[in-house]
1. From which structure (1, 2, 3) was semi-axes √(5λ) of the Cα gyration tensor in Å, for residues 60-251 alone calculated, if the value obtained is 33, 21, 11?
2. If you work out distance in nm of label points 7 Å out along Cα→Cβ at positions 140 and 172 for 1, 2, 3, which one comes out largest?
3. Figure out for me which of the structures 1, 2, 3 the number -18500 belongs to, where helix-only ellipticity at 222 nm (-39500 (n - 2.57) for each DSSP H run of 4 or more, over all residues; to 500) was derived from the coordinates.
4. Looking just at FRET efficiency 1/(1 + (r/R0)^6) of positions 324 and 380 (r between Cβ atoms, R0 = 25 Å, to 0.05), which of the labels 1, 2, 3 belongs to the structure with the highest value?
5. One of 1, 2, 3 was used to compute percent of Cα pairs over 28 Å apart, and the answer was 49. Which one was it?
6. Between 1, 2, 3, which one scores greatest on Rg/Rh (Cα atoms, Kirkwood Rh), for residues 340-411 alone?
Structure 1
Amino acid sequence: MNIAVVSLISLVGVVVISCLNQRLNPGLLALLAASAIGFFLADMPLNTITDLFPSNLFVLLVSTSLVFGTAYHNGTLDKLTQRALFLIKGQRKLLPVLIFVLAFVFSALGPGNIVATAILAPTAMLLARKHNVSALLVAIMLCTGANAGAFSPFAPTGIITVGLLGKMSVSPDVIWIVFGASTVLQSISALMAYGIYLIRCYRREHQPAAHHQEAFKIEIDPLQKEQKLTICLIGLLLVGVLIFKLPLILLAMAIALTMFVLNLAEEEKILKTVPWSTILMVSGIAVLIGLMEKTGGLELATGYLASSASANSVNGLLAFLSGLISAYSSSSGVVLPAFLPLLPGLAEKMMIAGIVPMVIAVAVGSHMVDVSPLSTLGALCLAAVEDKSVRNRMFKLLMVWGVSMSVVGGLLAFIFLDVLPILG
C-alpha cells in the first residue's frame, strides 16, 4: 500500500480512536504511528522523526500554564471574580452576561478556556441555583464565553494555533484576526441563548401572580500580598508582549520563574495545573502531520476535501466537519492539529486566495460544540451542579445544544465566510 495512504489512514484512525476511547491519549498514538510508519515504511532515521516534535510550542504552552496556574492556585482569579460580580449590583438578569464576559476575559488573558471554566463553574452554578437563574443558560454562557476567548494569542488554544500556522509560513499576526472573528461568531450563539432567556423572563414577570425577587448581595474579600504581586506580574507580561512586542515565550518563562522565587503558590500544585495531556495530544499529532507532509499523505487528504466541496461552500463544510468531530474529541488537542495543516493545500487545489477564512471556520466549528457534556467544559459545568435531578436534565439539554452547534457553526461560517465573505 502507498505510504501516503497509510499515513492518512493512521491520522483518521487516531481521530476515530480519540472519539471512541477517551482514556487513550491520541498524541501518544500519533507518535507511535508516525515512528512506525517513518522507520519501517519510509526508511527514515528515528532522529529525523523526532525532529518533527514542536519544541517551541511545547515550551511556550508549559511556561504560560505555569504563570496562570499560579494565579489560579493562590486565589487571585477567585478574588477578581468577586470584584467583577459587584459590577452588576446584584441584578440577576445580568448574571449570565457577566458570566460570559468573565469567562471570555479569563480565557483570553492566558488561562484558556478549560481553566477559565474550571475557575468559574462552581461559583456560576451556585449563583444560578441561589438566585433562580437558569442553570442551563449559565452553563451555555460560561462555556461559550470561555471559547470566545480561547483564540487569544496568550491562551493555550491561541498559542497552539500560532504554532501550527507558523509551520505553514503564515504570519503570527493572523491570530488577531482569527481571535476577533471567532469571538464575534461564537458570541452570536450566546446571544441567541440569552435572548430566549429574556423572552421567558418577560412572560413570567407579566403573569398575574408574578413574584419579583430582590437583587442579591455580593461579599468582597481583600486582596492578599501574593495576589497583588500576581496581578502585577501578569500585567507586566501583557504590557511586555502587547506594547513592547517582546517574545511571549521569553516573558512567560521569566514571569513563571519569578513567581516560583517569590513563592506565590506551591510549586507542586502549580505543576499539576499544566495541561500535560493536551500538550501531548498536540505534539504527537503535529509529529504525525509532519510525517504525512513528507510522505504525501497531507496532499492526499487535501485532494479528498477539495473534491467534497466548492469554493463557495468550503468554509461551511469545514466548520460543520470540525464541529462534528470535536463533539466527541478534543478541540485544540486533536481537531486543530489535524485540520489546520490541510488548509494551504486545500486553498491551492480550490484556487482560493487565502486560508484565513478557513482557519476561522475550523476555529469556530471545533469550539462551538464544547458546551456538550462530553467535552471538558460541559462536564465541568455539570460537575458543579449539586441537585442530581437538575444535573440529569442538564446533561440531555447540553448534549442537544452542543451537538446542534455543529450545524449552527456550519451555517454561521457559510453565511459570514462563504456567502458574505467578510474577510475575502
Structure 2
Amino acid sequence: MQQADLIIKSGQLVTPSGVYNGDVVCKGGKIVALNAHGWRADQVINAAGLHVLPGVIDSQVHFREPGLEHKETLEAGTRGAVLGGVTGIFEMPNTHPLTLDADDLGDKLQRMEEGAWCNYAFYMGGSADNVDQLAALEQLPGCAGVKVFMGSSFGSLLADDDELLEKILLAGKRRMAVHAEDEQRLRARKETICQSGNVEDHPNWRDVESALNATRRILRLAEKTGRRLHLLHITSAEEMALLAQHKSRVTVEVTPHHLTMEAPDCYQRLGSLAQMNPPVRSRRHQDALWQGIRDGVVDVIGSDHAPHTLEEKARPWPESPSGMTGVQTLLPVMLNHLNAGRLSLQRLVDLTSAGPARIFGLEGKGRIALGFDADLTLVDLAAKRQISNDQIASVAGWSPYDGMDITGWPIATVIGGHCVMREDELQGAPVGRAFRFLDATRAE
C-alpha cells in the first residue's frame, strides 16, 4: 500500500471529462490518483453524497489590510474564504498605503505568510506614479497583474484620462483588470442627483452611461495598444452586448450581488447595505447578465468582497461608502442559483475555478486531474441552510444576504491536500500560499 496525505473517497468528481463517482488521492500537495485502490492515508474524508469541485477561486476581493483593519483583515478575509469553500483569492490594491511598488507588494505577501487560510495573490495598482515600472512590477512573484480604476477611487490610484490609460496599457503584457466607470460623468452628475439623499438614486447617479462610456474608452485603447483586458463587475445589458463583440481580447466578470439583487427592491429592503460601485440595477440588466453567462460572454464570477462597518454604512447617502461582504457567500449564493436552474454545475465550475485559472494563467489550478494542486471544494447540492450575520467571519460582521434561505452548501475546503474547513468549522492551521503564474506570454 502506498501512503498518501489525504484521501477523499466516493465523491462525485467534477472533472473536464464529466461528473463521475471516484476518489481523490492527495500527496505532497498534489493530486496523485483518482482511484484509492492501493493507497492509504491517516486522513480520509467520506464524500458519499457530495460533489467534489476544483478549488473555488475568488479573483476580486478587498481585504483592507494594511491601513483599514477596522473593516477587514487578511486573516479574517481568508478565514471567511475557506469557510465559504474558497481556496484562493486575488486581493485589490486600494489599501493604505496603496499597492504601487515592490515594497507594498512585499509587505502584503509577508503579512499573508503569517497566517493565510487560503491561497492568494495581490494586484498592483496602475497609476501615474508607477507607470514606468509596471512592466517589471507585474512580473513579481505573488502579483496577480495590474488593476486600473477609471472611476470610484482616490488619490494616485485614479486613472481617468486617456493619455495615462494608454501609457499604462503599453506598460506590460499581462491581462489588465479594469473598474470601468466614467469619473467625469460621475462628478458632473453628483450634485444634482445626490441632493435627494435617497440611496434608491444610487443607480441613477452611477447610471448605465457612466459605465458604458468608460467601457467603450478602455476597449478602444486596448485595441490600439494590443493589451488584453479583464472587465470587472459588469452590471448592464448595454455593456454585455458591447463586450460580446470583443471577446477575442476581453474577459468579463460579474458578481453574485448583481446576479441576485435587483433595484429598487434591494435599496428599499437594505438601504445603503445594498450600495456598491457599480450599482445593483434593475431586473432588465440582471436578466442580461444571466444571458451573458448562458452565451459564454461571462468568464468569471468574483465576489468584489469590499466590507465596511455598519456604522460607516449608516451614514446618509451618498456619504455612506459603497461595498459589501461577499467572499464567504459567493459559493452558497451561486449554488442556490444552480439549484434554481439558472446554470449547470459544469458552468459554475468554469466560472469559479477553471475560468480564473485559464484567463490569469494560474499554474496547477482549476482542474481535478493528475498532477494538479490538491485544492478542492466539497459541496452538498441538497443541503438547506440560512445565511446569517452570525456566520460571517469578516471584521465587518454582516452580509446583505442575512436571513436568505439557501439550497447548496460548502461542506469541506481542501488546500494543498490539507482539509482546512469541514462542516462549517476550521481544521488545523492556515496553509495558504502565494499563487504561481505562468509566463505572461503563455497565459490565455
Structure 3
Amino acid sequence: MKKMSLFLLDIAALYGSLAATLFVRYPNSFGEQYANHLSPFLFIFGLWLLVFYITNLYDFGFLRNNLDFYSGLFRAIITASVISVLFFYLIPIFKITPKTNLVVFIGFSAGIVTSIRTIFNQANAKGFKKSLLIVGVNNQSLELAKFVEENPQLGYELKYILDLAKEGIKNADQIIKNDKINTVIISPETYQAPQIIDTFYRSIENKITFRNLSSFYEQLTNKVPLGAINQIWFLENLSEGSKKTYEEMKRFFDIVFAAILGIIVLSFIPLIGLTIKTSSRGSVFYRQKRVGQNGKTFEIIKFRTMKADAEKETGAVWAQENDPRITWLGKILRKTRIDELPQLWNILKGEMSFVGPRAERPEFHDKLKKDVPFYEERYIIKPGLSGWAQINYRYGSSITDAAEKLQYDLYYIKNRSLVLDLGIILKTINISLRQAGR
C-alpha cells in the first residue's frame, strides 16, 4: 500500500510539474498548451517512473533521508532528464520539440519530487509504527530484530524479544498488554511450548496479528531465512507443477531475446576480441565448467578477463576485490558485465536462462553443499545470466557469502514470475550502466 501511495505521489508530481511549466510559460493559453503537451509528456512520465523503479526508489529499504538516498535520487533524475532530451530530439515523432519547456519541466520535477519524497521519508520514519514482539531467540530472530531496528521506515518498532528458555511463558501475556503489541512473530521453537498457545488465543480478541518467523522475515528482507525452514517448507513452497506455464513462457522469451541480442553481439565480437588479444596474452574466450539445473555440469563461455593460466598455481579460487589476476580490460568487461555476453549461446542451448541463480563451479559446489544447508535446492531451476541474489548482494567470495546469496536464491525460486524476471533484468541493466559489477 505504501509503495502504491509513493507511486501515485510521483505521478502527481510529474503532472503537477508539467502544469506548472505550462502555466509559467503560457499563462494566457494554458488550456490549449496543456492539451498539446500532455500526450507527448505521458511517454516522459513513463520513462521517469521506469528509471525510478530501476534505481530502487520504490525499495523501502532505501527510503531514508541520508546521503545514499539523495545521491541515488539525483542520479535517477539526471538519467531520466537525459533520456527525456534524447526522446524528443532523436525520436521526433511528435509535433512539439520543447526545448525551454523541457528544461523548466525538469527543474520543477526535480524540486517537487525531491520535496515530496523527503516529506514522505520523514513521515514514514517517524509516523505510526506497529509494535513488534518476537517470540524465540535464534540466529534468524536476532537478524530480523537487527534489520527492523536499522530500518524504521518499514513501519515496525521492536518492543521485545522473548527468550522462552530463560523467561518462560508467563511473561508473554504481560508484554503483550504492557507494550500494546500489534504483531507477534513466532519462531519455530515456540511450537515446542504448547502452553503459550493459550496466551496467544487470549490475545486474538485484541486484534493482534500473528506471523511465523519465516514468512515475516521473507516479507521484510526479500530473502528466505535458512535456519527457520526445513524439508517440509520446500515441499510446500517449491511446487513446480504450478510453474509449468511460466517456465514455457520464460523459455520462449529466452530464445527470442537471446537470438536478437546474439545477432547484435556478433557484430561487436571482432572489436572486443582484438582489444582482448592486444591487451594481454591468451585466448579471446574462456570456457569453464559450471553446475546447472538438477546438478548437471555444462560449460559456460565468457570473454577472458584474467591473465592466461590465472589459476595454474593456486587452483580454483573465488575472485577477490582488486584481484591481481584480472587484466585492466577485464575489469571494464566485468564491471559492465560485457564478459557475460557469450553466455547467450548457453541460453540458446537451454543450459541457462536470462534470470536464475548463479551457476557455481563444481570445485566450489562440492564444498558448499556440505557446509551450507539446502544449497543443492537452488539447482531445481536453470542458472541465470543474472538473478535476484546478484542484484541484491555483492559478489560472493566465501562460504558465508554463498549462504547469504542462497537465501535470495530461494526467495526467487519460490516467487519467480515474468514480472519479477523483468524487474531483475531492468535492475541488472542499471548495474551494468553504473559499472557496478565485479
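1. Working: 1: 33, 21, 11; 2: 27, 21, 16; 3: 46, 24, 13.
The read-out comes from structure 1.
2. Details: 1: 3.8; 2: 1.1; 3: 1.7.
Checked 1, 2, 3; max of distance in nm of label points 7 Å out along Cα→Cβ at positions 140 and 172 sits with 1.
3. Details: 1: -22500; 2: -7500; 3: -18500.
Computed on structure 3.
4. On the way: 1: 0.70; 2: 0.45; 3: 0.10.
Sorting by FRET efficiency 1/(1 + (r/R0)^6) of positions 324 and 380 (r between Cβ atoms, R0 = 25 Å, to 0.05) in descending order puts 1 first.
5. Working: 1: 49; 2: 46; 3: 61.
That value comes from structure 1.
6. On the way: 1: 1.20; 2: 1.04; 3: 0.95.
Structure 1 comes out on top.
Laboratory data are not the source of any read-out in this text; all were calculated from the coordinates shown. In this text the structure is predicted, and so the values were computed from the model without any measurement. Cβ atoms are built from the backbone, for glycine too; each structure is taken alone.
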